[in-house]
Structure 1
Amino acid sequence: MANFSKNIPRLYIVKISKWFNMVMPIVVLFYQDNGMGMHDIFILKAIYSLAIVFMEIPSGWMADIWGRKKTLILGAVLGSAGFLAYSFSYGFWAFAVAEIILGIGHSFVSGADSAMLFDSLKADNKTKEYTKQEGRITSVGNFAEAFAGIIGGFLAAISLRTPFYFQFAVAAMAIPATLTLIEPKIHATEHIHSIKKLLKNIGKTFVVNKNLRISILLSAVTGTATLTFAWLVQPFFKAIDLPVEMFGIFWTALNLTVGVSSVFAHRVEIFLGKRYTLLVIILLLSIGYFLAGIAITFWGIAFMFLFYLVRGIATPILKNYINLYTESEVRATMLSVRNFIIRITFAVIGPLLGWITDNISLNYAFILAGGIYLISALIIVFPWIRRE
């Protein structure tokens, strides 16, 4: 009998290869060194997001039909190929091709990794450990992201292209890890072999399976809130005149906070119970937004740490609810629906908050984002709170 617990350390490697991003601290300088302005840079990031959006749900569908292992292998290959392309590319269009490859590669890993983890635990009758394992993997990812920023800065001292060479090597670590995964058997009653059936199934799921609908929407709204907050961090640092050399240190510290708190997510849920865990997550994330918006001072950074602390707890818990309420044969698809909603919602609200930051104030952007999240999350989760 296969020992599916062997998949867990391999999934750690996949997570590290995805999150140990050494190019992030210097990527804007790299683009500018290649003759690009900020307008070109934002267009590149839009291309990357569109590549993810267009492939997010189809990649989850492929993971359910084709297999999680094969999908993860493809994502690992494309992820390393994207950084290889960057390493030897010059100019906007070459970078655009690399961004498309990276975006598609990201979508093939996204959702399939969590589905592989849950189904591996399910095959070993250990599904109760999912939140703990997802929390640990999330923690490893955030620790990797934190330390990668420091290493990337040192590598950039050699040349702005050097971090990309090393990033290719890190991304390529995922290829042998995915090749050695053991595919859990999915006990499917009916496979979805066409896009038409896929869309019909997603629609039916949202109408019929109320618990899964709430799980996906709440996780997606919370994911959008954390992604949006992350993009407001650097404007906050700039507004309080934080020295540029301190940006990387505080960025690392924030990600380490997520890494630490996510390890204890399952303990928090056990201690508080489902209802109070959800309320604490929603209220504290909203308060983090509000207080960061009110106190744009050096001491206001404390509220950012509060937000990131709760973020680390929220991610594995909310992903676990999606897994609990969905069937194995569509698990990766439903996790991809979550990520799809996050990207679409961020594409709508992100530019609005950016405009508000530029033309009104950063304070108002924080407070508005916090208010939108608080109202949306409470409306979504109300049936659970009332029932529990």
Structure 2
Amino acid sequence: MPRAFLVVMDSVGIGGAPDASSFFNGDLPDLGANTVAHIAQACAEGRAEEGRSGPLHLPILEGLGLGAALRLASNVPLPGFGAEPQGRWGCAAEVSQGKDTPSGHWELAGLPVPWDWRFFPDTVPSFPADLSRYVARAAGVDGILGDCHAPGTAIIERLGEEHMRSGKPIVYTSADSVMQIAAHEGTFGLDRLLDLCRSIAPHLHQMKVGRVIARPFVGTAQDGFTRTTNRRDFAITPPAPVLTNWVQNAGGAVHAIGKIGDIFTMQGIDTLQKGADATLMEHLADRLQNAADGSLTFANFVEFDSLYGHRRDISGYARALEWFDVEIGRIIEMLRPGDMLLLTADHGNDPSWPGTDHTREQVPVLIAGLGAGPLGAVGYVDIAATIADHLGVVPEGPGRSFL
């Protein structure tokens, strides 16, 4: 029996979203944003030399068809990347009205978001007063810190010392439908933070806020604060069966790697492995060696987005892509006959773009293990239908297989 490996390169967009003009970073529409092309341009022009040097070097992804997929999606110039594709390649566009993690992943799993998310305004305060009081009461304190839009690393640097002194959690949001709560693992306590987020999540979900995210950190004001890998997302449960359910209900095992378990609230998931991206790659390699026939392994590599996209770090993003390219080449060599490895993304996060939020882009669809040739322009939901088709599972969503 075949196996399927669905790998999300979080935020690795390739531009050209047809509705990009309706999505914004501040007052600037995302029209023209292109994560991969703008990184490649910066590398070619010597503007991404921190920890690496020269043109962007992604021979494995290029060989699968990354350059061809980008040219199909967008007319933004892409230096290099002219190799003849040796994999199946195409691009995919999203229809859900969000450029956030749950919207992208749900739709990749066959379920466009059936409602409008609740977003908090980019004002100070961002949250309604009654919601702020609710969170403070749940935390057992008399107020919250932050109450604004902010990058996570910047706000803990600004408010970490006051948080440690007062015990008040740092509560903030972004352009996504999200409430994030940062707290110090030592003075506030990791378990206390997770319990707080878990307890308030149902109330936020009723408001159609997609996620409550626990953002633990360590350190001191003198030595600096660092976020830990103990992040936890408390997301709305998908309101209908998704790819993981389809496979599990058909008798196949479903293995989640990274934040997939959080995104889908463990629906249809048998095992979950988490950690930093380097650790996740080893988990993926283990699944290539040991996953049973008929199984789905669903992985997310988040650090492109969390460490480099939001921080607008072009050199860091380029380094991460080049690391991933080497590692995914090792993974491809482990594929068995009949396996399918599908690489894609959930949205963009162009590190050259003004602002700090995601960018509305199309995403690559690159398949190893099933020969070579174009797939064309498809929808996110078609990815779920295609994986179901490969595994011999009946899809329950609106997508169509492109195999």
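Derivation of every value follows stated rules applied to the coordinates shown; laboratory data play no part. Being a predicted model, the structure only gives us computed values, none of them experimental. Cβ atoms are built from the backbone, for glycine too; each structure is taken alone.
Hey, FRET efficiency 1/(1 + (r/R0)^6) of positions 98 and 130 (r between Cβ atoms, R0 = 35 Å, to 0.05) derived from one of 1, 2 reads 0.55; which structure? Could the numbers behind the result be given before it?
Details: 1: 0.55; 2: 0.90.
Matching structure: 1.
helix-only ellipticity at 222 nm (-39500 (n - 2.57) for each DSSP H run of 4 or more, over all residues; to 500) computed as -28000: which structure among 1, 2?
Values: 1: -28000; 2: -10000.
Label of the source structure: 1.
Comparing 1, 2, where is relative contact order in percent (Cα under 8 Å, 6 or more apart) highest? Don't skip to the answer; put the middle values down first.
Numbers: 1: 26; 2: 30.
Structure 2 gives the largest value of relative contact order in percent (Cα under 8 Å, 6 or more apart) among 1, 2.
Using distance in nm of label points 7 Å out along Cα→Cβ at positions 58 and 306 as the calculated read-out, with 2.1 as its value, let me know the right label among 1, 2.
Details: 1: 4.4; 2: 2.1.
Computing distance in nm of label points 7 Å out along Cα→Cβ at positions 58 and 306 on every structure in 1, 2 gives 2.1 only for 2.
Match the computed value 2.6 of distance in nm of label points 7 Å out along Cα→Cβ at positions 282 and 298 to one of the structures 1, 2, and report its label. Don't skip to the answer; put the middle values down first.
Details: 1: 3.8; 2: 2.6.
Comparing all candidates, it corresponds to 2.
Quick check on the output: 24.1 is mean count of other Cβ atoms within 10 Å over residues 170-177, derived from one of 1, 2. Which one produced it?
Values: 1: 19.9; 2: 24.1.
Matching structure: 2.
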